[in-house]
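**Q** Next up: some structures, all given as structure tokens.
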Structure 1
Amino acid sequence: MTGAEAEAIMARHARSFAPAARILARADRSRVAQLYALCRFVDDLADEDGSDAAAARLEAISLALRHGGSAAHGADPIVDRARALFAGRPCGLDAFAMLVDGVRGDIGAVRIADYAALDAYTHAVAGTVGIMIADLFDVEKRFHGAAADLGKAMQLTNICRDVAEDARAGRRYLPAALCRWQPEDIAVPTPRIRADIRAAVATLLHRAEYLYASGRAGLGALPLRLRLAVAASSAIYRGIGAELRERDHDPLTGRVYVNGPRKLRLACGAVLALAWQGAAGTGSVRAGDVHA
């Protein structure tokens with residue numbers, strides 16, 4: 001896949017990140033787009049295909065990534081693309097293999113049991129993306145935890161936004177500890193079910209705010225343009241959470257989105273906040289602000 005093709009995929013699907021990615025230098029934007037296209041391909045196997053054959057293909061990709069193999073020896077071509085992208089960067093390749101495993105778990109019925117299962121899931125399908133981006137840009141490994149937290153925060157935001165859509169697909173990512181109802185119940189909610197969903201969403205959005213803060217604490221470790229792009233895109237994602245709060249945490253009243261003008265305001269506000277921190281001398285990373 002060419003860089004232009006990958007960028008077209010990112011522009012079509014990554015509505016929060018693609019505009020922010022324009023801040024990046026062309027070569028860096030192309031690498032990020034290649035990563036996005038890889039992740040999108042894997043995600044589509046689960047979401048748009050979702051067959052037993054798709055699950056088997058994802059398992060084969062994971063095995064080839066972890067134990068060797070290439071397209072020349074019968075492995076999936078996606079393996080060669082991932083190896084080329086992460087050449088000399090084993091952390092990134094390991095994170096991609098973990099993402100493949102996490103996405104494979106999306107095929108079929110999903111019922112998240114508890115907070116531990118939710119944390120494991122959000123790390124597998126989104127925290128890994130933060131790690132992959134950090135590794136692509138040669139960010140020190142000690143900052144990868146903060147990058148993972150930012151990805152997990154965004155995934156929690158997605159989960160809260162997509163409760164109804166996921167329920168129609170037979171999935172419930174709200175942990176049973178917060179919402180014990182089955183997807184078919186959520187799809188046609190009673191007032192009691194709706195109240196439980198709102199309470200669960202409020203709790204998860206609060207958790208997401210903690211993770212956003214942890215992720216932002218590591219931004220100073222990123223190259224300047226990437227720092228600005230990540231700050232802008234994460235601010236847009238946080239805007240989705242803010243929209244949900246304005247709806248009293250009810251994701252069943254219609255899909256939540258952030259319109260173009262508000263996206264621009266949120267992105268500009270995040271960039272200006274970084275500039276202010278830099279001018280005030282508070283933009284550096286402190287040892288206690290990130291995961292060791």
Structure 2
Amino acid sequence: MTPEAILAHHARSFAPAARMLPQGDYSRIARLYALCRTVDDLADTVGGPQVQARLAALASDLRGGAGVDPLAIEARALFDACPHGLAGFATLVETVAGDTGTTRLADEAALDRYCMGVAGTVGVMVCALFDIPARWHGHAADLGKAMQLTNICRDVVDDATVGRRYLPHTLCPHDPDEILSAAPDTRRDVARAVATLLARADTLYASGRMGLPALPLRLRLAVAAAASMYAGIGAELRARSCDPLTGRVFVPKWRKLLLAAHGVTAHIRPGRAANTGPHHAAS
């Protein structure tokens with residue numbers, strides 16, 4: 001599949017918003033998504049020591065600027081003259097390499113490191129691709145972390161089914177099998193943990209939105225739309241008393257459209273902080 005096809009097939013929240021981008025920008029975002037998706041799929045659908053070893057070697061190649069792994073070659077081509085982007089991808093690969101088996105996060109600090117590794121880095125990589133000054137990278141990382149926290153809250157059952165628990169032990173002291181058993185006390189603890197993480201995500205979404213004026217207009221609108229749709233998942237969970245054990249949350253298409261429209265209208269004014277580096281396409 002082409003990067004554009006991978007983006008369209010898998011990124012159900014972001015792909016429609018990304019269509020607002022000029023073709024060149026869309027192509028770069030699609031290539032970035034395809035890279036990250038390939039790494040994620042290696043860990044999730046293949047896994048095991050061999051994949052862990054490949055990802056560790058890939059991260060070493062990325063740090064050292066050498067190697068013949070196709071993913072390293074594509075990453076170096078995509079992030080040509082963008083060291084922040086290549087470093088972000090290396091961190092993502094290293095984080096995923098440590099997540100190829102069962103996962104039991106100990107505390108909120110471990111969760112924050114994980115979210116930064118697999119999602120905050122994506123915000124930094126997008127900034128690198130569009131020449132956004134470093135002072136805005138923290139906001140971009142926070143937006144990625146907010147989306148990852150939302151995913152974790154939504155996917156509690158799916159993760160537990162494959163032996164993983166991303167809810168920190170300090171908030172939810174239950175193994176995946178206990179979570180799946182849905183005993184009343186366990187269910188209560190899961191819901192409390194989800195509520196805590198959704199509140200944390202709200203803070204990170206607010207920080208992430210503060211950085212949107214630094215983006216070129218069409219990218220800003222695409223990211224704002226995607227962020228609103230992701231935040232809508234949290235709203236759906238709250239409507240279920242933060243209980244993911246009632247079934248996987250889906251945001252209806254009509255509501256996604258409303259959320260996307262709200263995100264776009266809130267950020268449609270050109271930002272005074274927007275950067276217009278050489279990689280920016282015309283808005």
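Just so it is clear, none of the values below were taken in a lab; they were calculated from the coordinates. Bear in mind that the values here come from a model prediction, so they are computed numbers and not experimental data. Cβ atoms are built from the backbone, for glycine too; each structure is taken alone.
**Q** Looking just at mean count of other Cβ atoms within 10 Å over residues 219-226, which of the labels 1, 2 belongs to the structure with the highest value?
**A** Numbers: 1: 18.4; 2: 24.9.
Going through 1, 2 one by one, mean count of other Cβ atoms within 10 Å over residues 219-226 is largest in 2.
**Q** A value of 16.0 was derived for mean count of other Cβ atoms within 10 Å over residues 59-66; which structure in 1, 2 was it taken from? Show your work: numbers first, answer last.
**A** Working: 1: 19.4; 2: 16.0.
Answer for the origin of the read-out: 2.
**Q** Sticking with this one: Of the structures 1, 2, report the one carrying the highest value of distance in nm of label points 7 Å out along Cα→Cβ at positions 75 and 91.
**A** Numbers: 1: 2.2; 2: 1.3.
Checked 1, 2; max of distance in nm of label points 7 Å out along Cα→Cβ at positions 75 and 91 sits with 1.
**Q** Given 2.5 as the derived value for distance in nm of label points 7 Å out along Cα→Cβ at positions 163 and 259, which of the supplied structures 1, 2 does it correspond to? Please list the in-between numbers first.
**A** Details: 1: 2.5; 2: 3.2.
Only structure 1 yields this read-out.
**Q** Of the structures labelled 1, 2, one was used to calculate semi-axes √(5λ) of the Cα gyration tensor in Å, for residues 83-146 alone, giving 24, 14, 6. Name it.
**A** On the way: 1: 24, 14, 6; 2: 23, 13, 7.
Going through each structure in turn, the value belongs to 1.
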